[in-house]
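Readers should treat all values here as calculations from the given coordinates under stated rules, not as data from a laboratory. Since we're looking at a predicted model, the values are computed, not measured. Cβ atoms are built from the backbone, for glycine too; each structure is taken alone.
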Structure P
């Protein structure tokens, strides 16, 4: 199979879809791998390293897309990349379509087979290709949050771990999955006072057994979230519903009841965010303030540690790429329902039920907003 690895063009995205080590494995199996020149240069993966691994180095994205059967990326394709896709190609990357109707429309128009890392499941019920980036994002969330708690970053000037005689910061983690677990690990390791909220008693029991008296566990209710959030210096949004938009756990009205200068890090922003006031930001301009609350909503958090993230991602995706490279997509989707869960778009249609439902909700909300704006305009004109 002809496999293409383009340079990522999303702002501040330095990860790459495959390492030279991954290329070597695929070439050894008889595939041809094309990589766009300089695609990994920003993280020390040079064209020479890719050539030595057996890759063909291509100058432009246009040439790469034109010559390949499968495109392997990290982040969702940008508009000009969507226009390069065609009906006989397979796109394998993170898509996060639930909060991105424009991308969904472009991908449907391309006719390509679009398989999303984040909705492939495992027999155990996990998300094996989302997990490595969730680990990275969970650990980064506390690091980023601690930085923005500093007074000159807009925070309330609280040191995460405190000092003798001065209490540590209170950290609230919403969700006890992979992101939440790694956030808990980092926050406790830095000496913070940590509470986790989750709707699974089983998961809370596991975390309690793991951390004992060092971690407070709280069952998720609206009242519990509100009560715990009021005391928090740092809130980590770590909830996920596979393929669907994240639930809004922190409302706009609640912001006014939080500590002034508190920091909220929304790791769920790729799925629309779990704070009502969340809007995607970038590494270049990562935060904004609403009602004296600092919002950190970077949509590609692991991109900040792109070298580590690229290696972790290739470790996870390579076995799936190897299976796709065998060339019989229909057989693979039929025989492996967990892999089939990754298929989001095929033949111009949304195929994943949760993605379809989320996009339908977005369309309804946009239609309602448009009607409201229209009524307001007509009333004003009158």
Structure Q
């Protein structure tokens, strides 16, 4: 069976792309004479009218399928859901903000046919690529991220130049099992796919023209950068530790510094004793940990408004027994072992981590077991 006989499924993840999505869909459908096309728009409950626009055009053209996701979000999650629901043997993925040219995925599909590949990536960093859509600052950041990604992945993937690409075409039969294993809380779909496949995929890159976004704003923020750092550690650790546990631990480390600094301030500037300062500094650190975890570790289940206050009370309640143990152990350590405020606090902090992670995951953010 030739590649032209296959249905080609094109996945378009969207969130607030009302000004970009319809022109993009129309441009993709111009290639209908080449392949039997299926377009899957995976929308994360946009609030700018994206879903209404796509639904309207989908009612007239049955090649377009709309998935309006409620209480599910994230780029990796959207791509995975699209692949699992696609009917095509060839699946292409591209951003919906106008930065990827539709011709790029057509060229990627041609490469799959010509070289019997599993995956073809559209790279922004090949010599022939044109990079208009990244600022100098973001280009430097992407270059650094690619260097770390190259070191953390299988040696068979060292030839890749763009581990963060959102433009690609893949063969469903050779990639589906790996896609099923992808953690949707990960940083980038491609990076997670490469990590799970462990060098088993036959991959080639093609140069693309990466354009400036036509409308709207970039989705890049501190949370995405945090996800990348967690993904690196998760991959380097052999994916033994849960991703959220790594994030929770790093946030906990930041809480150590908050507690130590708070204690020093209360002792030196306010003039309290170590024993009097410790309960307050522990409480401050716990509250800070809660807010950071809510924004980063459990972002997909982020608590807001009154729920944020309720969550803080639950978090403090869950942590109350280990907090008491923290204070009691640290105080005893300080009195009977060594009068070192630093070592005393570290001893107490180590005791509470596992309990805090397991209990707060379940009872504060209601994550599945």
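Of structures P, Q, the largest value of distance in nm of label points 7 Å out along Cα→Cβ at positions 114 and 194 belongs to P. For the structures shown (P, Q), distance in nm of label points 7 Å out along Cα→Cβ at positions 26 and 90 is largest in Q.
When distance in nm of label points 7 Å out along Cα→Cβ at positions 226 and 258 is calculated for each of structures P, Q, structure P gives the greatest result. For the structures shown (P, Q), Kirkwood radius over Cα pairs in Å is largest in Q.
Given a value of 4, 15, 17, 15, 14, 11, 11, 8, 3, 2, 0 for P(r) over Cα pairs in 5 Å bins from 0, in percent, for residues 210-265 alone, calculated from one of P, Q, which structure does it belong to? So the calculation was done on Q. With respect to mean count of other Cβ atoms within 10 Å over residues 122-129, the largest value across structures P, Q is given by Q.
Here Cα Rg over 2.2 N^0.38 Å, for residues 82-169 alone was calculated and came to 1.69; which of the structures P, Q was it taken from? Only one of P, Q returns 1.69 for Cα Rg over 2.2 N^0.38 Å, for residues 82-169 alone, namely P.
Sorting P, Q by relative contact order in percent (Cα under 8 Å, 6 or more apart) from high to low puts P first, with the largest value. Thinking of P, Q, which structure, once FRET efficiency 1/(1 + (r/R0)^6) of positions 234 and 274 (r between Cβ atoms, R0 = 30 Å, to 0.05) is computed, gives back 0.20? Corresponding structure: Q.
Which one of P, Q has helix-only ellipticity at 222 nm (-39500 (n - 2.57) for each DSSP H run of 4 or more, over all residues; to 500), as calculated from the coordinates, equal to -12000? Here the read-out was taken from P.
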